[in-house]
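As structure tokens, here come the structures.
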Structure 1
Amino acid sequence: MLMIKYILIKKIGGGNFGEVWLANDVSLRAECALKLLSQNDTSIDERLLEAQIGNRLKHNNVVNIKYADIVQSGDSTNSIVMIAMPYFKNGSVVSRVNSCNFLPTNVGIKCLIDVLRGLEYLHENGYYHCDIKPSNILVGDNEEYILSDYGITCYSPTHSAVQPRQFYLPHTSPETISSNIYDVRTDIYQLGLTAFRLFNGISEIKSDFLSNRDCFKNAVLNGKVVTDSKYQSFVPKKIRRIISKSIALNPDDRYQSALEMRRALEQIVLKGYCSSNANGDIVYISRNKEYRFEVIPCANKLFNLIVYQKSVNSGKETKAHKYCQNGIKKSEIKKYIQKITEDLI
């Protein structure tokens, strides 16, 4: 399909706002991502705002919008706004999760640091993103992470709190629900929930929101969206502490800037990282060895925790006896794995 100077190749995304297409710019003979914004009872000026914001932004960790136009569709009262931006063939960070649905620890930290650099830039220029979530973090050609989508971004030249035009419901902050306000620390909150999903499981939080919206709202207002019991045992405490601070119930208790949160992440020293192998097992890579776990039921409702270590160089696998536990209760399994996490990661 030809639309002005673009040939639409295939649809690569969509939602309530409209559609995103991989397109070919006929004039430049180059691929781009073309966002087509349907009318949806919003004015042309409102729909063009996303492009106007994105066109002003020039930073390695935020998407720059190159071009926008208005196309008449059918009768003259129905107009489509189209926005052209770079095409990122790697897609969003969601494409980088492993077979167990989370990012390797080292990759997650790199991703968040990159996004925080972009967020710093937005905040310095008076913008609140308002829609931070995994699907809005793109992966560049050099494995850099790039914040995208300014459809509901707000502008505050004085850097004071604003009333958001819209917000992403699963990542809505307590202050937005209770007082309809949004500032730098609300973006920090959204990034904290994003971090939890990247490290713990990409479907986390959103699935809670979809299962019972009233219960989810109460959890948000009481600071209980993420509790200690919801963390997987492979998420180390040094990362949990950063997430917990970023999503504190009181905005004054959160990181007060993207720079402050980035500095906290940059101070993390990893001894290894957690991911999953081809069999779908959780594995730790640390000290030139790959560790995996087996939990085996035994008599009297007890369990044996067997830990294996495999040399990264030789491929030889043996038991890691220092980590194995025999005859433990089911309630103790997570505690022992958490101890191993702190030792290896």
Structure 2
Amino acid sequence: MSINSGYGLGLDLGSVTLTAAVSDGVLTSTLRLSPDSPWLPAAVQSRPDGSLALATTVTNSVVPGHVFHRHLGDSTPFRLGNGSFTAAELLAVLLVEVLQRVHDEQKGPPTRVVLTCPAGWGAHRREQFLDVARQAGLPRSQVSVISQAEAVVADHQRRRSWTGAQPIAVYDAGGSTVEASVLIPHRQGRSQVIGVPEALDFQGGLDLDEALLAKLDETFGGALSLSDDDSLRQQCARAKEQLSSVTEVEFSYEGSRTQLNRKDLDGVLAPFVSAGLHALQRTLDSAGVRANDLAAVLLTGGSSPIPQLAEALTENLGSSVTLVPEPQHAAALGAAWLAARPEPHQEPRLLPGDAAG
């Protein structure tokens, strides 16, 4: 969709990927941020002249988003080239790049922007995120910050008629984290987080790829762990995706081949799924909500299409799980839809027990 003016923009600056969507209040769609993909990698590189830019390839002069994203709001330095930068400065580089690509695609700026963030971010981090938007050239009055979970619920609501204010759980299986949230939906697409959301770092898709690689490394006698060939991780990521629809895939390394089957994947997945289920249960308990009180369990994020994940959630919760239609883009789509609506957005609120954010 291309709109010359009057569009709302939703941006999900994740720790692994960057996604964007636009809406005019009637039509809502994702934007292709590059010729090859609808998303961009969340990584920053140092150019030879010392300036920073979006990284498109992995080199020694690159800092990936999953390394710095969680440090927004603190003073942890990240070395790039000859300089040292904060997470806020690196996020601003990514935001500037995405905004420029959106402007070029849409032939003009948005009237309003909604940024998404983890549900566990409190007032401090959200204010820091708003400051990142200011550094990227966005007026404060034009920008709102909501949680990815709220945006996913908004996308869920825009696709169906109002069904009441019964609690909804969101299980976000992302690239570097798993996050569980419980929300009460309201009319007009809004929702309110209840209880305490829980995020598990180092439990996302990248970590699952590393666990698969470690299992395969045993088959190859430890040779994989001695290699710095990044294509091995790419093979693991593809194998994980393929095993969602087939029972066996082939993995090769330097002329040697082995088979990886769904049972192998199940064994690697088990501790990840168990940790995520416990996190969701703790979130439900903190909200005072039982599983059978839920109107829906929304499964989203880049790792969400793995069938075993939905099966485990359904079995443990005793209720059906909905894989959202566009799991990697649901947050951006919901944010764009809210950005195009006339109702004012609530200011970021302080979450219980998160005064520091």
Structure 3
Amino acid sequence: MAPPPAPGAVPATAAPSPATAAPSPAAAAPVGGDIRGKLMKDIQAPPETSLTKVTVVGVGQVGMAIAFSIVNRHLAGELCLVDVDEKKVKGELMDLQQGLQFAGNMKIQGSTNYDITAGSKLCIISAGARQKDGEDRRALLDRNIAIFKGIIPQLMKYSPDAVLCVVSNPVDVMTYLTWKISGLPPHRVFGSGCSLDSSRLRHYMAERLKIDVSSCHGFVIGEHGESSVVVWSGLNVAGVRLADIKPDIGTDKDSEKWVDVHRQVIDSATEIIKLKGYTSWAIGLCVSELCRAVIGNQRHVFSLSTMAKGYQGIDQEIFVSLPCVLSQNGVNAIVNLTLTATEKEKLKKSATELAELFKSAKL
């Protein structure tokens, strides 16, 4: 009689005889157990990865608002959540999964490991350090740069053909950094940029005109921040330019003080943070719409942070927001806005200020 195997040893397996040979894949026990096997007959194995797979890196307030919007609007066949906080990502994953009955069938995964992101069509990066009390913009930037240097190579390792969308602030610099680290062509890397600023502009425009926001058209371009530029000359309703009705709109001479709308746009995030501690829902909905444009190849126009060198007189290699046509391959085209001399001057100033910030960053 042969002696029993030592503890922990893996017993050798004899080659099967013809009578006991392993069953063919077609005859193998169905996935899901006996109940599933009797309930249905598999025709083929289900695909491992969805053609509309989206990854969100960072499950903080913004990341989860993005994830929830994607799930609720059913914009992807598969969603992956990645974060360094294992407990947080597990909790958010369970919470989303248990509501899928009300959102439609979709696969949701979550992990601290990037291997689950393999084959993503779109990767959205919302991870980043929170600004400390008294911390200046450059110090925050340096901390976020260190975080991104750990994220981007992992995304490229598992999804080399993905389009990358950056949401983390300062978004223009972080988008530039993502482009540099990834080695991707610039059209496949874009930032949310002034897409939300443009939405805020249209919201305040709709409030003043007392009409639906979808009937208000206009763009904010340049830096996502203090030096952003409202294209006052392009604001319109049903093709009627507001500047044709009120030529001094957006200037200090404007009796209706539309310039205050720009101030409201710039201060919105700060005001919301004062009231509730963070921003989330508007940017979540905004980025989900960017997701829809990429996954659905919609060619919709958004004000996105993109490589701006050679456009509107910008000669620096920087990322700033311009109206971009967004498709399945990223930025498909950049719209040639007709700007006034004042708007061009302000855009160049915004670009110059960003270029200085780029130089000061430890890239």
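Work out which structure the value 11.4 belongs to, where Kirkwood radius over Cα pairs in Å, for residues 51-114 alone was derived from one of 1, 2, 3.
On the way: 1: 14.8; 2: 13.1; 3: 11.4.
Answer for the origin of the read-out: 3.
Which one of 1, 2, 3 has distance in nm of label points 7 Å out along Cα→Cβ at positions 67 and 91, as calculated from the coordinates, equal to 1.8? It traces back to 2. Kindly point out which one of 1, 2, 3 the value 4.7 was derived from, the read-out being distance in nm of label points 7 Å out along Cα→Cβ at positions 107 and 203. Considering all the candidates, the number was obtained from 2. Can you tell which of 1, 2, 3 yields 12 when relative contact order in percent (Cα under 8 Å, 6 or more apart) is derived from it? Going label by label, the one that fits is 1. Here Cα Rg over 2.2 N^0.38 Å has been calculated and equals 1.12, so which of 1, 2, 3 was it run on? The value was obtained from structure 1. Given 16.1 as the derived value for Kirkwood radius over Cα pairs in Å, for residues 139-250 alone, which of the supplied structures 1, 2, 3 does it correspond to? The read-out was computed on structure 3.
Read-outs: derived from the displayed coordinates by stated rules, not from any lab. The structure presented is a predicted model; accordingly, all values stated were derived computationally and were not measured. Cβ atoms are built from the backbone, for glycine too; each structure is taken alone.
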